[in-house]
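Each structure below appears as structure tokens.
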Structure I
Amino acid sequence: MTRIGVIKPGSTYPGMIERFGDYDAWFARVLGPLGADCVTRDLESGPPPDPESADGWIVTGARGSVHEESPVVARLLEWVRAVARAEVPLLGVCYGHQAICAALGGKVERHPGGWELGSAEVELTEAGERDPLFEGFPHRFLVQTTHEDRVALPPPDATLLATNPHTEIQAIGVGARLRGVQFHPEVTVEIAGDFAERRRHLLARPARIEEAPWGTRVLTNFVERFVRSSASTAS
């Protein structure tokens with residue numbers, strides 16, 4: 001069975017955990033049916049694992065900020081660099097996407113345009129249309145978002161894969177095995193609605209909330225085209 005390590009830098013709201021589980025559970029609901037064994041490591045409880053102890057890795061979202069100094073951030077960024085050196089497939093989601101960029105020489109900051117929250121359309125670049133992470137995708141598709149930080153500058157060797165008017169860097173690729181997405185492919189419409197309700201005071205108008213089924217395909221492609229493809233090549 002494919003072993004996916006899920007790195008959790010923090011937890012969501014207690015009320016959301018009661019309803020939906022924590023960040024790692026949201027990924028497990030998608031990855032389990034794909035035949036993946038998901039093993040969580042909580043960075044608030046201990047150090048990150050050996051980069052080679054899983055077939056692939058996912059770094060989840062978190063309520064903190066990558067640009068704030070903390071032991072968790074320091075451990076995470078060093079671990080991302082170790083995973084990159086080991087050439088193990090890694091997908092960063094929201095906070096995880098920002099952590100990949102910060103670790104590899106990019107810049108993360110508070111978004112001057114404010115929160116992106118709810119369902120939003122993103123557009124693939126030419127490179128994104130060719131990338132295995134977005135295999136089978138239309139040029140534009142709907143995703144779930146909830147973030148107030150952004151990647152202002154990507155790592156020097158990163159490729160922009162997806163964008164939209166609010167947040168230019170919606171997805172990046174670094175080399176053959178590292179990918180980051182600012183949006184949340186694991187989030188259901190119910191979870192997106194809960195986030196929007198909790199954060200409605202941050203927006204000038206109500207957030208758009210719709211089904212965004214392409215998120216599941218992002219995770220499927222990561223498992224099939226990165227993790228399992230990498231494992232078969234290595235063997």
Structure II
Amino acid sequence: MSELDTAAVEALYRQERGYWRPWNAQLLARRPAFLQAYAHYAGYPARSGGLSERMVELVYVALDASASHLFASGLKLHMQKALACGASDDDLLDVLTLVCLQGAGATAAALDEVAQVYGLPPEAESTVDGQQPDLWGRLQAMDPGYFGHLQALASTAESGQGLSAGERCLITIALHACFTASQPEALRAALQQAHGLGVARDAVVQVIQMGAHLAVHGTALGITVLAELDAA
């Protein structure tokens with residue numbers, strides 16, 4: 001394999017990803033071909049699917065802010081880029097409150113498992129008898145009090161001044177689809193909602209693909225530590 005032009009790789013990376021960090025320089029020095037391929041891999045979904053730059057950055061804000069990731073430097077970067085693309089404070093706050101709701105999908109799925117072992121409470125059995133409720137319907141049947149508080153939380157998470165219903169749904173899909181906290185049933189419910197709202201398939205595919213790039217943060221951490229050890 002011919003030697004890569006590292007300056008060209010850096011320029012490509014900046015174009016595809018819109019930033020350059022110390023870990024990028026470390027990886028460029030050691031594995032330029034990998035960094036070049038990663039730039040294309042991570043950059044493709046961000047520019048393929050029809051979402052606006054504003055919405056792309058808001059999805060990245062959600063993924064980096066997620067309690068399953070908590071990537072502060074990326075969060076700051078993508079918040080800055082979202083604001084530069086025209087996002088409002090209400091947009092960002094809508095995203096951050098949706099992040100808070102992410103854990104409810106895992107809780108609902110876990111309570112499904114409880115029902116498999118312990119059975120449903122008598123009142124829940126009568127509620128779902130002869131029906132096939134979705135994840136949230138089953139949660140409501142099992143514990144209507146908890147479900148009521150969840151509904152109230154979800155209703156206050158929407159400002160009415162920020163994201164549209166379809167945009168909120170896309171953020172939820174991104175959170176439930178991401179490998180850091182994958183929730184298949186909650187994802188399915190969000191996909192059904194998106195379809196009902198008329199959200200384009202390409203947009204749904206785009207936000208799901210965007211979540212995969214978070215795995216590189218492990219690479220970034222590792223290459224940084226390796227460089228520190230080499231310098232010691």
**mean count of other Cβ atoms within 10 Å over residues 99-106 derived as 22.9 - corresponding label from I, II** = I
**Item:** Which entry (I, II) yields the derived value 2.2 for distance in nm of label points 7 Å out along Cα→Cβ at positions 51 and 139
**Value:** II
**Asked** Which structure, out of I, II, was helix-only ellipticity at 222 nm (-39500 (n - 2.57) for each DSSP H run of 4 or more, over all residues; to 500) calculated from, if the result is -23500?
**Response** II
**Asked** Any idea which of I, II comes out highest on mean count of other Cβ atoms within 10 Å over residues 3-10?
**Response** I
**Computed 20 for relative contact order in percent (Cα under 8 Å, 6 or more apart) - originating structure among I, II** = I
**Prompt:** Where is distance in nm of label points 7 Å out along Cα→Cβ at positions 155 and 187 largest, in which of I, II?
**Reply:** II
**Entry that produces -0.37, -1.20 once log10 I(q)/I(0) by the Debye sum over Cα atoms at q = 0.08, 0.17 Å⁻¹ is calculated, selected from I, II** = II
**Request:** Can you spot which of I, II the value 0.5 was calculated from, given it is distance in nm of label points 7 Å out along Cα→Cβ at positions 43 and 59?
**Result:** I
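Taken together, the values in this text are just the output of simple stated rules run on the coordinates, not laboratory data. Nothing here was measured: the structure is a model prediction, and the numbers come from that model. Cβ atoms are built from the backbone, for glycine too; each structure is taken alone.
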